[in-house]
Structure P
Amino acid sequence: MSTPASLVQHDRAAAALARVRETAEGVFEALREVRDAAVACVLPAGGTRRPVVADLAALRPLLWARLRGGALPAHLPALIAGIGFIAAPGLLADAPWYLEWWQENPSGDPVQLLRNMDPASSAFYDYTHWDWYAGPFSGAERTICGPYVDYLCTDEYSLTLSVPVPAGGSFAGVAAADVFVRRFEAAVLPALREIPGPAFLVNAEGRVVASNTASWVAGSVYRGGPRDGDHAVRRVGDLPLSLVTTTAGRAG
């Protein structure tokens, strides 16, 4: 007795949801570790003095380890291309604006990203305007930005995942990680391909993150509602991602 196509699609969509959630949560787990370590760094000596840049050096072994794939399930590729702590303006006594940000380096040890942090300069890097910072600052517990071309760091098509860092009852900054879209797709595409018919993953703004069909390439925008007659939309747990599938019996 054959299984109805709608049930096959439902089961495989559920498996894809689980794979996407596992993949994203692996990165968010790394960010929660960075968050907790950052809190310890910015509350030195029991909070009896303001933190300084040197206090954040204690984060580096953790950031370097996560760039090498630590904290992710063994069957997933190394996803994180850049990771760090971005301080809220005015947090540090000796650097009003500062990023403790490190990137992978295929030819050797991780390298630190250095940007112009002088507000008087025309090249000043005001990171507070970026969605990956503004989301946590506005209260979002988990933010996923992109896909977008990261012209400032890697020139790669990327996602940035971020979480807020609260310390001492106030907002201390953001823990964030860059993930190349091609790596994220490599992790979730096998599960998407098991779904009968077109299926694609979108972020909170409806921008496609990964897809099993050339009709919906990464970066394109899906404008449909929760159920538009041709597609069904399923949230990926409580993450700011959704899986869109073609309704059984319809063309994509």
Structure Q
Amino acid sequence: MKSAIKLEVNFESGKSLLGSCFFSTPYKIIDITENKKVGDLHLMLMSSSPGMLDGDVTNLNIHIKSNANLQLHTQSYQRLFQMREGATQQMDVVQDENSCFVFLPRPVVPHENSIFKSVNNIYLSKGSLLIWGEVLTCGRKNNGEVFKFTSFQSVTNIFINQKLVVKENLFVQPNKLLPDVIGQLEGFTHQASLLILDEHYDFNLFKDEMVALYANMEGITFGISKLPVNGVVVRMLGYKAELLYDCLVDIAVYFKNKKILNGFG
């Protein structure tokens, strides 16, 4: 099935508002903003399908206008079912000046023999803030499907002023290279990544702050690297999808609160 989602977020009278919006089966966009006075817009991407099926092609186009803030949520874990040909997804995001986009989707669960590729193109402008996360599981543990999927690839390209500044390429093909060996996941079964880009924020202390918060947490290991532009990438390994997802959410909330306290928010 070919599906499409297209939406625009405007900024009017101090608030971020949903402008034009289009979606096709099986998707639907709903506004779940609780505090209308804050100014941020919270949208949820819902689907009547149990997950991605063989042959599915999904295209998402998001345009966030100047000064608008959008946090896009997903309804549940994204399941990738058994496939022969595979499924694909492309997401194109355009952020105008001083806009904010937060996307922390629920973890991905690739079933046995699933084949999936996603390409994300994000175009940032002056003063825009991006918080982008992803959690990939090993599959359905309780069904004995640990790394039984055929292939999973997620490519994220981030552009500033039309110049490619960050390229993230997560490619897992268990039948070609076992993910749990030395140099790969080394026994861990779940992985997460978080990208934060903000030209105004001072990230010099961010690494030390994250180490203080997570160094003693059981069941995970993590690392933080600065990007070639002003931003960081956080990578985590663990055994439980919900724990990693909660960590990404907590880091995003922590960052936004620090930004506000420092007078940037």
Structure R
Amino acid sequence: MDMSLKGLLPDIQKWLDEDEISKNFYYSRTLPKYPVKLQLKVKDPLILAGTDYVVATFKHLGAEIDFSFLTQFEGTKLNPTIIDFPEMIPFHIALSGERLALNLLQHGSSIATWTDKHVQIANKKGIKILDTRKTTPGLRSLEKYAVRVGGGFNHRFGQTETWMIKDNHKSCLGGLGGAWDFFKNQGAFYNNVVVEIHSIEELRQALSLGCVHLMLDNFHPDDIRQAVSLKKPGMTFEVSGGLNLSTIEDFLIEGVDALSLGSLTYSAPRVDISLKFKAV
């Protein structure tokens, strides 16, 4: 197993433990071990994302087959189809890993497919689609990976990767100026500071402080046009809040670099995938 797959194993084991199979030793000991063929049934048009999680699940349970046939579909746009596993897997392994593998694959594919719908619109103006930290605890890595497979970009993986000045910082650190000084004094030489902006007046203050990376939060499109007229070379303007598939066209404004949507990870409609066994 390659290094990237090994990195998934602690989470895979934790998720497998949720099924508590090990608590019923008689059940796990008597599950039949005869070989079965697996079929992955894709029932909706989608972008497949998360096949490595499927591979890691079954390999962790002891499946000794070549999974390259499956990973070759990663990131591929598929119409409803059936993907046959060319090699057989023991029934006890297939049954023990089926639900976890399928849950992870469905979740990743749902996010990738949903992200792609937004990316296709934003690409018309060369604007990037970003995710947020509004992810499911324990699944951030998968969810942000799926956003990338869907053509989006990752904003930040954690609080300290890129500093972001938000309302709570301003309220408790002495306003925008105090929060700006706090994060600049962290001494993280390569860390950018992104400032959440809520009005043109606050934008002007941010410009006077020397802020470079600005997130215009819940701005009306008319206000965004006014904001970008103040943009200086080397600055980035991200827009967030009030964005969805039906409104995104209104925010494709010259001077906007990126649109960030928490809904990419928390509101992706579920795609329909199933995993079926056939005894041989």
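Since every read-out is calculated from the coordinates, none of them should be taken as a lab result. None of the values given here were measured: they were computed from a predicted structure. Cβ atoms are built from the backbone, for glycine too; each structure is taken alone.
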Entry that produces -3500 once helix-only ellipticity at 222 nm (-39500 (n - 2.57) for each DSSP H run of 4 or more, over all residues; to 500) is calculated, selected from P, Q, R: Q
Per percent of Cα pairs over 35 Å apart, the highest-valued of structures P, Q, R: R
Kirkwood radius over Cα pairs in Å, for residues 153-232 alone derived as 15.0 - corresponding label from P, Q, R: Q
Per distance in nm of label points 7 Å out along Cα→Cβ at positions 33 and 89, the highest-valued of structures P, Q, R: P
With distance in nm of label points 7 Å out along Cα→Cβ at positions 81 and 161 derived as 1.5, matching label from P, Q, R: P
Relative contact order in percent (Cα under 8 Å, 6 or more apart) derived as 24 - corresponding label from P, Q, R: R
